[in-house]
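Below: a set of structures, written as structure tokens.
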Structure I
Amino acid sequence: MPSIATASAVQASEALRASDLAGATAGTVSIDEVVEVVAARRDEFERLSHVPRDVIDLFKAAGMYRAGTPKRFGGDARAPAEFLEMIERIATADGSAAWVASFGSANIYLAALPLDTQAQIYASGPDQAFGAGLFPVQKVRAVEGGWQIEGTWKFASGCKGADWLGVGIDTGPQGGGTPSKPRTAVFRADQVEIVENWNVVGMQGTGSHDLRLHGRVVSEDWTFVRGGPSCVDEPLYRYPTIAYAAQVLAVVNLGLARAALDVANQMSGGRRTTTGAPQLADRAYYRIELAKAEAQLRSARAFFYEATHGVWQSVLAGDPATPEQVSLLRLAATHVAREGADVVNRAYRLGGTMAIYRTHPLQRILRDAIVVTQHAFLGEGNYDGAGAVFVGVPPIPGYL
């Protein structure tokens, strides 16, 4: 993995050509080029509290937002591990950018919409950015033509760069949704008000603002149950939807942990202290901690991708993922999010007093990594769910 050393003035100047790169045909911009741009502009993302539209366009040119689009609509429908590795690479440069790019997988949700509705969404091309604020789920009123929706929803990551936005609704027993799998109403982004109130310590650049609607009506064919049955018959849409949604977020901490260890390695050969103490690379405790952290990260990563490949091979063979396989995906995602954060924390401790400065790269990495572990998909309860599956008793609702 590349280091996350601060880009030089020349590199930054080159990286700011995001708009030019984004004009290229989708798939012709490499992940290396994306990482270069992200590394140069991550301070801008934090200052703006979102990833700007031209960088979203760059993600599209790299194929991020067609990765979850069905092939029947011109998309790539990438194998999960391929997409996860792309997000992991971007996260070595910036957690917020990777988090926003990860929602290229969210088009898998849209596969639960009627095919005619999907055709309208992809009418202008397969590179469509979908974001959503699903909670708190809002009750709706049945009216002529569908449901009238009123309310405010939180945590709409990437909403400033989205082409389409979804909100969580409760249509009653006939709606088919559940608290863990709410029915979602889809709108063009310009139909939804964005309440810019994202003010947090970590992941500031994700722009996870509130969404608001005032009495807008949606027809039933523009709604779907999140994680519900797909209307698309392609392998990707038989992969466990909610588990995948947890994976694309958890993998951010793999990239952040890799970045943190890169920083720690760079610091090890720095200048000697004024007291004449040996440089960090010559200190046994430093080398031991780095080695332990490296083993910890690689072990968690291996489990994560092993579970991913196992389920994908079952899907390709035409077999549905078993509850045990889905549980391993959820467990591996939760584990990698927490182990990644722990590796970052170990690197931060090794950074000593230099790491306490706001401008030190470990500061941003630490703040972002901790936020990943707070997501509801990656909560402590998943360990209980996994344990329940292991011993053969019903897991907590929504786990599978």
Structure II
Amino acid sequence: MNTADAPEIRADVPGTFAHGVLAERHPALIQQVRDATPYPPAAQRALDALLTEITRGTVAPLPPDARDAGRWAAWGSGAYIGRAWFDLPFLWAESYFYRRLLGAVGHFTPGPWQGLDPFAPFKDAELGSGTVDDELAALDALAARPEREQADALLGAALWGNRADLGFRITSQEATPGAPGQLVADDREQLWRLLPPGRDAPVHLIADNAGRELVPDLLLLDHLLRTGRAGRAVLHVKPHPYYVSDATTADVSAALRRLAAAPGRAGEAGRRLWTALTDGRLSLDAHPFFCAPLAYDRMPDDLRGELASAAVTIVKGDLNYRRLVGDRLYDPTTSFAERTAFFPAPVAALRTLKSDVITGLEAATAAALDATGEPWRVTGTHALVQVAGAGA
């Protein structure tokens, strides 16, 4: 299949992953949001109306006075208003659902509920869990290992931390990472060649989820800064809540407080990161494009210019992967390098597989996975590290 022939993923076929997200995950999420926060009657009615709309109705526009109505118009809303949700491109429908959910609970409306993250109860529970304590305690033993072993371990934690996706777990059983064979593509050597000790260029990391995923992301950045594999780091987060567990600036602050208060090596890393933020070696970015329903080949010029100076941009997670290569049903052997050739600097994807999109696999690997009869693309049991760009 040529890249041009790869169909855009839609949600209009029952039994597909995309259909299940719109038909099952989104209605379940609306109920979870209702149960987690005592929203007033107006918000409850708005949530009821949204549930009816996504299951039996057609796509309604944003209020004309919405602060981002013009932005969503530029992102293509005019082409989809009035159509059935299941007839839209999956990426667009998912993104717009979350924007509408935030609108229903008053996140953008002046008043007492403005700015409240409807997913904060889920994020807080995960970040405060004993599982995080156990994961942080493991850093003490890691400190005695050679630097490259530390780097590989922290990269692996950031990779498999992508399983910590609250939206994924609404309708799925949490997968358990296992043997190295579950890594369907492994470009770690190419990544480390881009980041030798003493490299002064900045590293950019486009974050995905908060909580148990964001903590290992921060620890990986700490290691890159501490060992000189990065002279500076930029962590890109969402400008406001987006998908259920997507990381915002508030989530970075919460994760840093969690780290800094921990005993042992975790606490030391948290305090180093805190200092790195205050002295500028680590900085945050929250560009509006990170909440866009668009592929990254449509990124605006200011974001493209910022990423162009990176030694490498590490792109975390499933949604970012879909946006990086395009949300299409590719032949799995489609070249990852070709699909990311537009990117302004070397790029590395760290992702556990939780949707149908996949590129860059060896034909034998894809055939062996398909032969299992298991839905390996969507269960979170497999992962990849893929790298493309100059010197990769």
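Please treat every number below as a calculation from the coordinates, not as lab data. Everything numeric in this text was worked out from a predicted model, so none of it was measured. Cβ atoms are built from the backbone, for glycine too; each structure is taken alone.
Structural remarks
- Structure responsible for 3.3, with distance in nm of label points 7 Å out along Cα→Cβ at positions 46 and 342 calculated and labels I, II on offer: II
- Of the structures I, II, the one that -12000 was derived from, the read-out being helix-only ellipticity at 222 nm (-39500 (n - 2.57) for each DSSP H run of 4 or more, over all residues; to 500): II
- Structure with the greatest value (metric mean count of other Cβ atoms within 10 Å over residues 214-221, set I, II): II
- Origin of the value 18.5, where mean count of other Cβ atoms within 10 Å over residues 110-117 was derived from one of I, II: I
- When mean count of other Cβ atoms within 10 Å over residues 246-253 is calculated for each of structures I, II, structure I gives the greatest result.
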